[in-house]
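Any read-out appearing in this document is the output of simple, stated calculations on the displayed coordinates, not a laboratory observation. On a predicted model such as this, the values are computed, not experimentally measured, just so you know. Cβ atoms are built from the backbone, for glycine too; each structure is taken alone.
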Structure P
Amino acid sequence: MQTDDYFYFAYGSNLSTLRLKKRLPNARLIGTAVLQGHQLTFDMLSKDGSAKCNIAGAPAPMVVYGVVYGLSQLEMTELDNIEGARYDRVIFNVDLMNRRTIKAHCYVANTFVSNQLPFDWYKQHVLNGALEHGFPEPYIEKIKMQRSIVDENKNKHLLESNIYKK
C-alpha cells in the first residue's frame with residue numbers, strides 16, 4: 001500500500017464490495033475489522049428522508065463489524081462527496097481480524113432521525129455485505145431483523161438492486 005493511501009472502515013451499505021466498487025472501482029479490500037465499544041444503528045437522516053446506518057458509542061463488549069478498504073487520496077475525496085455533509089469523517093482504531101490494529105477513516109452521522117426506517121434496498125446492501133464478509137450470525141440476525149420500507153422511487157430501487165444481477 002502506498003503512503004498516500006487511506007484506510008476506510010465501512011459498516012453500512014459500503015460493506016457490500018459490489019456496491020463500493022460501483023462507486024469507487026479501484027478500492028482495494030484489506031479485510032474485515034471490528035470497532036470496539038460501538039454499536040450499529042439505523043438512525044442517520046439521509047437526504048432522501050430515509051434512515052441509514054450509523055455507529056454510536058456503546059459499552060463493551062459491544063462492537064461494530066466492518067470492512068477496511070484501501071483508498072487513494074482522490075478516492076477518499078470522492079467518498080467524502082458521496083457521503084456528503086450529513087456525515088463527519090473521523091478516525092478510529094479498528095482491529096483487523098489478523099489482530100493488527102490500524103487507524104481507519106470512518107463516517108459518523110451528524111443528522112439523526114428516530115421515526116424513519118431504511119429503504120429495503122439499503123438494508124439489503126448492508127445485509128449482503130455482512131454475509132459476504134462472514135460476520136457472526138447474531139450480528140447478521142440483528143441486521144435481518146431491522147425493519148425497512150419500500151422505496152417509492154422504483155428507478156432507484158431497481159438501480160440499487162441491479163448491482164447484484166449477473
Structure Q
Amino acid sequence: MTPENKDALRLKKTLTYANGYRELGMFKAALEELSQLPENLSDRLEGLQMRLAILIDAKDWASATCTAKTLVLREPNEPTHLVNLAFVTRRSQSLEEAKTILADAAQRFPKIGIIHYNLGCYACQEQDLESAKIILAKAFSLDPSFLNTAKTDEDLIVLQFWLETLKTVK
C-alpha cells in the first residue's frame with residue numbers, strides 16, 4: 001500500500017470515528033479523534049469540514065467561526081463555506097454581521113438559493129417582512145424545495161400564513 005493510500009485510509013477512518021462520536025453527542029471525543037491526525041492530514045478540507053460540523057453541533061460558536069473563516073480562506077469560491085460562516089457568525093457575533101457576509105455572498109453567487117433563503121430568514125428576524133417575502137420568493141424560484149423547508153422554519157413563523165398560500169413542491 002502506498003503512503004498516499006495509507007493516508008487516505010487513515011483520514012477516512014478518523015473522519016468516520018469522529019462523525020460517529022458527533023452523532024452520539026460526544027463532541028469532545030469527536031474533536032480528540034480529529035486531533036490524532038498528523039499535520040499533513042489535519043488541515044485537509046474534509047477534516048476542517050468535520051471539525052466545523054462538530055463545533056456547530058456542540059454550539060461552540062467562537063471556535064466554529066474560526067474554522068468557518070479558515071474554510072472560506074481556503075476555498076473562497078465555495079458558497080457553502082460563506083453560508084456556514086454566516087450561520088456561526090449570527091450566533092457568535094450578531095445577525096447584522098452575518099447578514100453582511102450573506103449580502104456579499106449573494107452578489108458573488110446570485111443563483112445559489114440557500115444564500116437568499118438565509119437572507120430572507122434574517123430579514124424576517126429583523127421584522128422586515130416585506131423584504132423577507134421578496135428575498136424568500138427569489139430563493140424559492142432558485143430552489144423550489146426551500147418552500148417546504150420554510151413552512152417549518154422557526155425563523156419564519158411570522159410568515160406562516162403567507163407561506164401556506166404558496167404552492168408546495170412535492
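A compact table of results
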quantity	calculated
Which entry (P, Q) yields the derived value 12.4 for mean count of other Cβ atoms within 10 Å over residues 36-43	Q
Structure (P, Q) behind the derived value -8500 of helix-only ellipticity at 222 nm (-39500 (n - 2.57) for each DSSP H run of 4 or more, over all residues; to 500)	P
Identity of the structure behind 34 (criterion: percent of Cα pairs over 28 Å apart, calculated), options P, Q	Q
Highest-scoring label, criterion being relative contact order in percent (Cα under 8 Å, 6 or more apart), among P, Q	P
Ranking P, Q by distance in nm of label points 7 Å out along Cα→Cβ at positions 116 and 132, the structure that comes out highest	P
